[in-house]
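Visitor: Input: structures, listed below.
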Structure I
Amino acid sequence: MYEQPMTILTYPFAAHLVAAPDSVYGGQVVRLDRGAYEASRPEPSPHAYRALVVENAYLRLIFLPELGGRLYQCVYKPTNQAVFYNNRVLKPTYWGPLPREENWWLAAGGLEWAFPVNEHGYEWGAPWEVAVRRDAAGVEVVLRRAEGALQAEVIVAVAAGEGRFTVSPRLTNAGSRTLPVQFWANAMLSPGSATVGPDLRLIFPAAQAIVHSTGDPSLPGEGATMPWPVVGGRDLRLYANWRNWLGVFAAEPLPAFVGAYDARADVGVARVLGGVKGVKLFGFGSEFPDLSTFADDGSAYVELWAGANRTFWPGDDVALNPGASLGWTETWIPVAGMGGFTAATPDAVVRLEREGGGIAVGAFSPVSRAATLQVEAAGATLLSERVLLGPGRPVARRLPSAEGPVHLRLRADDGILLAEAQCP
């Protein structure tokens, strides 16, 4: 663990921020005086931020405590590839929970903590306290933010010798009255690249999706439920098929995992969910009219949200009683060299899908272990192979096509099922 300065081009918005008391939660709400900001003819200049770096043999995690306590980047060291999007500039947008001219949300990238209201909340740009706990087993980074009656804590844990990390957000009402809250963790992703492109595949295994908003007139409007992932003949797992911005919540039952994988860069990340109540996907698409709202280089990203609420709509606010807490734990597993993935657990990531007249098979473990990879179809064994897995050691196979549903199982040597997948 070490600290270092990280220089990011930053627009001069700080001089035009105005804080006012928050009558609901007891802290402060910070607004941008956009008129004064725009009148200053703002241009970006280099600004040094404090970065906390934690790493083991396989992962390098970078935190920016003064920029919302965000996990800014995760580098998968076996291939030296990053999984999160990082904007080259910090530029105040019109997006967020405040009136348009007062918002200033920064599309900085990484994994941000969004509360106490929807649409990124208020605390993504505030300074967070940070502490580090270390022992022979690994490192825990503890991020805390107390604002008014609410106290947030996020623990990011990285074990020694493992290619995965866990994220455990928790929100506590330390006040004397019940409060309506939204609490989410929002990941901005562009695996292996400075931007997203047509080779990105979105892993969002829901049967139906609820539209939050969209700029694509060919899709259903806000609040509508639509099939997923194929809508109007378009497979929206493929980012190449996104025309304009789209945000959707997963309809119940919620997926157990989500993720993204860039086929050209051959790297992605699996996010295995535990105890969340809502999952959301957002992306801009190829026809989004103004990426310059948040970036100066034309770059873009996709967002994967998970949280304690079903959706952003007020009817899904959680009534958090005095002294009560809510939270969850999720596992993040960067993976490369498999061409993609279709299923994930905290212990393994696997791929099973029909591709180019054959069957693509893959397996990855975030810890070093021996396992048996078995693929069957119509009672026949297509593959049964003992494999040595671990960070930097994925397995990828290509099998001839077979009739009927195909089933993959990955079992550890002690017989425990690590992961399984099916394809029609």
Structure II
Amino acid sequence: MSDSELYQNLVKSFSRFVPQDFLELLNISDFSNIELGNQTEKKLTIMFSDIRGFTTLSEELGPKETFDFLNRYLDGMVTVIRSNDGFVDKYIGDAILALFPGDTNDALRASLAMLEELKKINQKKLTKKQKTIEIGIGLNTGIVILGTLGNQQRMETTVIGDAVNLASRLETLCKTYKVPLLISEHTLHDLDASFRSGIRFIDRTRVKGKFRPESVYEVFLHQAPEIIQAKQNSLESLEKGVAYYHLKAIKEAIPFFKICLSIYPDDEIALYYLNRCQSWLESGHFEGTGELEFNFQWKKEYNLGIPMIDQQHQQLLNQISKLLYTVHHEGKTNWEEILHFLEEYVHLHFQTEEALMEKYNYPFLNEHRYEHHCFTENYLNLRRELYSERHDRLYLLFKIDLFLVDWLINHTTKNDRHWAQFILQKGYAPTHIPDQA
């Protein structure tokens, strides 16, 4: 065997343990150039997937059968991930951590294809009179750090950041809600509109390190057509039920969950919340973690260190708090004035931020600009709902809290902090105000 053939075999063997796709993201073309501490930042979609009850399953199968089954399972799932332009970063027992550095839609297509692959696996198990398996998949999209860590004797590639933690949290929540596929609002906003009809809001949940709860969405596009239709028909009823539940208006919430169950009796989420409501009525124990607040105070933790932007953020939060108060206690005329102010001020604020990012060549300017676009869309949809007068005030308060307050605070304390730190490191002087377009 020639030296060239020997080297190619070595590269092939090495790539089985270290994903070539990962090295390409690190701009490493030759594995011999890998060094401890290689790192970069990228925006991508993270997938966590896990087999439910695998420990019990492995005890029933025994060592050899466990590994045989797991390798067959992983082979099928990884093939699906690869065919949708993703790659596996690592296996954690029966769990898969996969990354999708391109289109966010690839991650959702892969997830849906994995659920189809699961049906085939379970069909084979049924023919052998074996127990079927269930999986959970969590998707989140965001900026992460990719790199190598460890020591000189043992290193590995890894991906770290809040975006990774949230994807893992969503996968875990699949077990709680008894559904196989959950995504974050960050992933939702990056998806094509064609997917939206098969996705529904199901909860707000607190995640470690976040100032505000994160919204959780169920994807149900993998289900039978009649179930998809039923869940689409009950979208508004479910959202209102969840809203009243988090407002602790339990008696108002229950009828909406019952409407969902009258449309689809096996609706996992409606059953879950109905059980929560019954628990509240029987014990007085509230199980939610996404409680709403209507009296907001600016906190020093929200500051970015750029006085001009901090002042604008504080003004936005004050006006949104004022909107909450007027919707709750005053008439339509009062909130129209606030909505008009917000529309103009948000436009000015986004222009100011984007001018700073452009001036200092912030590498994620386009991604950030798109997030501003998503906020504007949410705001316009919310404004239409306010003017439609179709909903009562409690429900509108929930929508404002969900789409304006959560977004502003989570966006400010994470995404805005990222670009603010970048331009400060590039030498931005806080007294400098960029020219407005």
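Rule-based calculations on the coordinates, nothing more; no lab input. Since the structure is predicted, the reported quantities are computational estimates derived from the model, not experimental observations. Cβ atoms are built from the backbone, for glycine too; each structure is taken alone.
Visitor: Determine which structure produced the value 69, 54, 43 for Cα extents along the principal axes in Å, calculated from the coordinates; the candidates are I, II.
Guide: The structure behind it is I.
Visitor: Here's a follow-up. When helix-only ellipticity at 222 nm (-39500 (n - 2.57) for each DSSP H run of 4 or more, over all residues; to 500) is calculated, the result is -500; to which of the structures I, II does this value belong? Write out the running numbers ahead of the final one.
Guide: Working: I: -500; II: -18000.
Derived from I, not from the others.
Visitor: A follow-up question, please. Upon calculation of distance in nm of label points 7 Å out along Cα→Cβ at positions 89 and 121 from the atomic coordinates, which of the structures I, II produces 2.8? Display every interim value, and only then the final one.
Guide: Values: I: 2.8; II: 2.1.
Checking each candidate, the match is I.
Visitor: Looking at distance in nm of label points 7 Å out along Cα→Cβ at positions 273 and 329, point out which structure of I, II has the largest value. Each step should come with its number before you reach the end.
Guide: Numbers: I: 1.9; II: 2.8.
Greatest value across I, II: structure II.
Visitor: Where does the value 15.5 come from, among I, II, when mean count of other Cβ atoms within 10 Å over residues 361-368 is the thing being computed?
Guide: Answer by label: II.
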